[in-house]
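The numbers here are math on the coordinates, done by the rules we state, and not lab data. Fair warning: this is a prediction, and the values are worked out from it, not measured in the lab. Cβ atoms are built from the backbone, for glycine too; each structure is taken alone.
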Structure I
Amino acid sequence: MGQRLLLVFVSFCAFAQDPRGTILGRVLDASGSAIPKASVKVVNEATGLTNTSISNESGDYRAPYLNPGSYRVEAEIQGFTRLVRPGVQVRTTEIVTLDLEMKVGQVSDSVEVKAETPLLNTADVSLGQVIDQRRIEELPLFAGNAMDLVHLAPGTVNGTNLRLRKAPFNAAPSQFGTNGTGNNNNDFTIDGVVNVYSDGTAPRVAFSPPQTAIAEFKVQTSAFDASAGFSLGSNVNVTTKFGTNELHGELHHWLRHSKLDAPTIFQNRAGQKLALYQDNRFGGSAGAPLSIPGLYSGKNRTFWFYAFEANLFGDPNVGSQITTVPTAEMRRGDLSPLLRLSANNQVYDPRSTAAVAGGRFQRQPIPGNLIPTSRLDPVAQRLLQAWPLPNQTGTSDFRNNFFLSGKALETYWTNIGRIDHAFSESHRIFVRMHRDYWQEDKNRLFGPDNITGIILNRINRGAAFDDV
């Protein structure tokens, strides 16, 4: 099975939803009157990128297309003291309303106002929950997939069981409902790019970025604007990380092992040990200004970010199973135990087929269901050697007499990289690319060396280009 995905995003396309935030408000004097033509600078405190706007006749200003993060807002105009408001938090897709009250004085003087970012979003009617970077990095994730944190949003209900929701598995992470909309009715985007895969049955998340590559994401549960109303359920909009003016990086390794688990009741009854289960998830990420010593410094202008993660594990929930195999008597042609259960289990000799009245045919029963050794096909006898003998009692009719404690072998790795560049205060671009690979080796019914089994694989390739 193969799957390829290519995503391209340009910000001026009408079908795309912009994932960035906005700061807007009014510039006022002490009496509450509007101050027109004031210069308002919104500076990203991590990258130094600046967005400058001029208040209009009503004192309104607007700074759009802001990546999630902390911002410093500066307002100045002749005849008033310069106003500085640091630590203004901007979240994915959210609009922060921030009015700026200026005091009469010299512009060379400044007043720094320290206050909390308004928590109530009064600029639009969309409802949802932002899953910020601290939650993504610090909350425990059993499968290491940050998309599982969608359940932190109010009104979100898990629509499946508690099976692993790992990044390569796009079914389980997609099965949730919000506010009674039912399962598989959700839309997914990355940096505003459509991130949905459908095989004709249900829409699913196509690519789950590594936990260390996500800046934050928002689960919008109702009242979307016109750019996001493509589904009955919620819209999950992921914003990827980007580089800053300082070098930041990390390495991680997460381990789960069968030596830390207890055997199941079936393994105890069959006298089998736990299947060897080794779950290794490891990787690293880093971001910084793009600089070439002696030639170019990207501080406050050009930034890079890259993340890699691999997950090598075996899934015993897929490999362990109960099935039916031929008994030693059956291999020798002795099917008499079946006949003792019921006369309906009588075996008939195919070579004794003869025509009878009415255009019908009739065969003779094999006495006692004992097939002569001379009638056993040598090829079939060789094939039977690939089947193991029963290892548990099973039912009275010889079903479910074999238990295997095995596993499906899973291999997954992903790469994601991003470059941001500012030509000027009013012109910025970013390019993002990702690729992941997943392979699943499973259904080895009678052990890893058996001829049965299937190998599935999937490749995702994605790219995004944004020009503001």
Structure II
Amino acid sequence: MNITLIYPEYPDTFWSFKTVLSYISKKAAFPPLGLMTVGAMLPKEWTLTLVDMNTRPLLDQHIQEADMVFISAMLVQRESAQKVIARCKTLGTTVVAGGPLFNTQYETFLEVDHFVLNEAECTLPLFLEDLAQGTLKRVYRSDTRPDISATPIPNWSLVNMKDYATMSVQYSRGCPFNCEFCDIVIMNGRTPRTKGAKQILAEMESLYSAGWRGGVFIVDDNFIGNAGEVKIMLPQLIAWQEKRKFPFQFLTEASTNLADDPELMRLMSQANFHKVFLGIETPETDSLRECGKYQNASRDLVLAVQTIQGYGMQVMGGFIVGFDHDSPTTFDTQIRFIQQVGIVTAMVGLLNALPQTRLWRRLKTENRLLDPTSGENTDGFLNFMPKMPPQALVEGYQHIIRQIYSRRLYYQRINTFLKHYTPTVKTRFTLADLKTLIKSMFRIGLFSRSNVLFWRILLKTMFTSFKSLPMVIEMAICGEHFLKMRKRLLQLRWAG
């Protein structure tokens, strides 16, 4: 069979980094790991073509030559996915859909022929068996949590690695916490399942053999969810990295209790982890308790962030406003916290009720749900009626964005970050890095309104913390992207 796997286009969002991509001559930030993994599960005799619409256009030929089209998408890709499905049906091609967008709301996609939902290790074999028997059903679902140690290595050959800024791998699924607004528990459960050291090293080796060098995003819901297994795996990953002269620099997602474990932070630093995203959400203790984020409510968040930074890992933070316990003072409290701890990449969004989450169910019971979520909590969209007047909430959110992504406060955070950051990442300076440096000096240093701040931080870093220079250049470039996002977000108006 001829199969075309399609990954729909992302809108320009906080995490799309489209402005950054132009500096580093890449087309997309991350590859479609789910489709590459599904591709490795399909029969070897099938002919597979993967079209990532973020790196190349989808042609009618890709659809017409396929016996079936497989499409996977996140919530934020809904609009693009709907257009792709409509094109496929116009051209008479069977559509098979799976992934987060479809898991909780597949009933709304009437034109899709077959749904392979939940975790593909369980449902894809059922689909393939019925396909062979000619007895296909429309929906394949399973509540079983598969042993991901049996998950195959992604089929890297389906993408052109040169198109991407960072490659992706998955070590574990699931998170032990149960935050009210989060849909991870729905998708992957509360018991973290790991692949084990031998398997993840095999994936690293295959990625290395495929020619990749550079950033690797470990996409786990919470990388340290099973800290015991991580501590068994990391020494072996360190040895693998040392043997190959550290070809990869890792970034991942974790919870704030990482700061409680010096051994774990030390191992991550030695393995070449240089960034970690934390769901901090808010410094407001009552709001943290409201949403079940007890792991944050019971600690000094400033100290936690600074501790992790001291182990050579840049903390990227997720923040939310719109909790029932938020007040008019919350917005300035968020600004002060973000500035105080020096979280340069601070993703601040409006609370959204994702389908089937505990928050969604509570708000449905309270008759406060409005429209379906856009899946992008930094677009100013509210899909429920907050306790605070909606107009005040949107304006307060915009106040945060206006402040933290002003040029002055953004570069102020870089300076604060450098006070607590101990650079430990091992990297190689390449010709591509030199080109990026020249582009940034030309485009930001000469033609951006950030030019004076850029040259100040650049020269200061060169003379006081030279090893931090690559990180500072990257932050400056990301700042140009955030400025564009800021401009768009400040144009939003509550349309309730």
Structure III
Amino acid sequence: MSETKEGMAAKKAANFDEWYTELILKSEVADYGPVSGCMVFRPSGYAIWENIQKATDAELKKVGVLNTYFPLFIPERLLKKEAEHVKGFSPEVAWVTHAGDSILEERLAVRPTSETVMYEVVSRWIRSWRDLPLRLNQWNNVVRWEFRHPTPFLRSREFLWNEGHTLYASEEEAEAERDVILAIYKEITEGLLALPGQAGRKTDSEKFAGAVATYSIEHLLPDGKAIQGPDFHSDGQRFSKAFEITFIDQEGKKQFVWQNTWAITTREIGVMLAVHGDDKGAVIPPKLAWIQVVMVPIVNDENKEEVLKEARRLAGLLSIGFRVKLDDRDNLTPGRKFNEWELKGVPLRVELGPKDLKAGQAVLVRRDTGSKRAVKSSQLEAEVGSELETIQRALLEKAKALLEANIHAAGSLDELKRVIADKGGIVRLPWCGKASCEQRMKETAGGKIVNIPFEQGSVGKKCASCGELAKMTVNYAKSY
């Protein structure tokens, strides 16, 4: 990576990987930790996560989900209780084997996910149908020791997330929750992060270890690869049978509960930065930005005090309704300040110079487009609010246009291979549902079926692999 200290050196279109790494570091969103694959959230990056967390948590509470917290360490005997689950996670588990110089009697897994530690305890809390539903959520960190190339936010060994775990008396109640949770995640990804996605069901080979079915929102990155966003898992009664989570129903019969799990992670921050960022640096949607508005006074020796006084007054007014930073540093030129705040992705800049002071105005500069316009100082608060809403909306519209422009169709394996090689993106193609055909698709173009979209279009009646009658249309892509 370039050693240039100020501004971006890499170009997004020319070398996405280098550009993305440089963006993360130079925008001061995150930094590398001393352990490979484990990163440091700098204040601006963590503030973004706090805003995601706050908004998601509020929506979950509205539908009756309760927050809780369970231990970080999981005894090996618990992790092994559900065979498919432990098999899926075994390669990624980090183990604690010693306490000081003493060897532990039983290995402890550092939480890769909390099903096993939670259900051992929760099984003691439920006796009858009156104890259900039980809808719990954790905000925590997990460790999955990925051996592939770690990338900040997108693929890290430790990440932050919400971890929803819900238990119901009937399959119908459990299934109904899927649309509720995915709707919340869609509102967060689109409404806050300005990120569209393709929602659908994972194939059996791609579903969460131990789940009956997995549903996901898939995003598309500028390099043409898909990446999984928030997900929802229908766990059926697999865990309840493994952990003896039972209840007495209204007829007095013993039953196993029906369960779901669901999550949104800090990966979304990386996707957001990758999709919206440009060659000047980060572009952060206003609803997420730790600083929404930066006020930059433009002064000289003659007008310094007068301009600064007005800048402080206007910044104070704006700070009532917005997250505002007054940059009154006297050791940097206005141009240097402009570049710094553009690099950090602050959505809106307000410039105030001596000419503006005389005209009773200020200049608004959008980070996403660079467009400028003068507004009356008396109307500044309303104009800033309007501009931020416009930026938020424009980022989502631009991202949607990018996604739609990169959804293609193919009706055969040869066509799939050609489209992936020439265009990348997400390819819609017909599938008969057989695992053998899914495998051939995977081998043909180096990607996979990322999900089966809820909204089923038709790109052909015959399976792209075997030519038999297709049962569904799938989304195929190279992915992270």
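From I, II, III, which structure was distance in nm of label points 7 Å out along Cα→Cβ at positions 156 and 172 = 4.4 calculated on? It was calculated from structure III.
If FRET efficiency 1/(1 + (r/R0)^6) of positions 292 and 420 (r between Cβ atoms, R0 = 25 Å, to 0.05) is computed to be 0.30, which of I, II, III is the source? Each step should come with its number before you reach the end.
Numbers: I: 0.90; II: 0.30; III: 0.05.
Among I, II, III, the structure yielding 0.30 for FRET efficiency 1/(1 + (r/R0)^6) of positions 292 and 420 (r between Cβ atoms, R0 = 25 Å, to 0.05) is II.
When volume of the Cα convex hull per residue in Å³, for residues 108-187 alone is calculated for each of the structures I, II, III, the largest result comes from II. Kindly point out which one of I, II, III the value 10.1 was derived from, the read-out being mean count of other Cβ atoms within 10 Å over residues 132-139. The read-out was computed on structure II.
If volume of the Cα convex hull per residue in Å³ is computed to be 145, which of I, II, III is the source? This figure was derived from II. For which of I, II, III does helix-only ellipticity at 222 nm (-39500 (n - 2.57) for each DSSP H run of 4 or more, over all residues; to 500), calculated from the coordinates, equal -1500? Structure of origin is I.
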